[in-house]
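A short reminder: the numbers here are calculations on the coordinates, not readings from a lab. This one's a predicted model, so the numbers in the text were calculated from it and none came from an experiment. Cβ atoms are built from the backbone, for glycine too; each structure is taken alone.
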Structure P
């Protein structure tokens, strides 16, 4: 485990403290799970952006190939 220093906005800290007391979870565990979840969300977002970018790159070629197939079918 790594030790870090973390500065939180007061409102976020207070809300977090309230939640962890209600769900009976250690602050450290709660923050670790929150960061893990956020990391997964960000990885998914990056993958989506990459796929959209790559899709745009092959879009023209795909249309050309589709038109060639249409010519073959006729």
Structure Q
């Protein structure tokens, strides 16, 4: 999770990722940052994010992203 938080803080250090749970809904990221985030997650965690993963629920919070990463790594998705 620390690696994910580092990625998120690089993208926008002004957000409290421990408590924010509406990153997408509140438009905290523009489309460029979302693409960058997806690329960083893929590279850092060696996971492939398909279209089925690119839904707001998976990106609204650091915890949701972490849960998605873990599911993909464990082969559940």
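Some observations on this one:
- helix-only ellipticity at 222 nm (-39500 (n - 2.57) for each DSSP H run of 4 or more, over all residues; to 500) from the coordinates reads -16000; which among P, Q: Q
- Ranked by distance in nm of label points 7 Å out along Cα→Cβ at positions 29 and 53, structures P, Q are led by P, which has the greatest value.
- Among P, Q, which structure scores highest (criterion: Kirkwood radius over Cα pairs in Å): P
- Each of P, Q could give FRET efficiency 1/(1 + (r/R0)^6) of positions 21 and 45 (r between Cβ atoms, R0 = 30 Å, to 0.05), but the derived value 0.45 comes from P.
- With distance in nm of label points 7 Å out along Cα→Cβ at positions 5 and 61 derived as 5.1, matching label from P, Q: P
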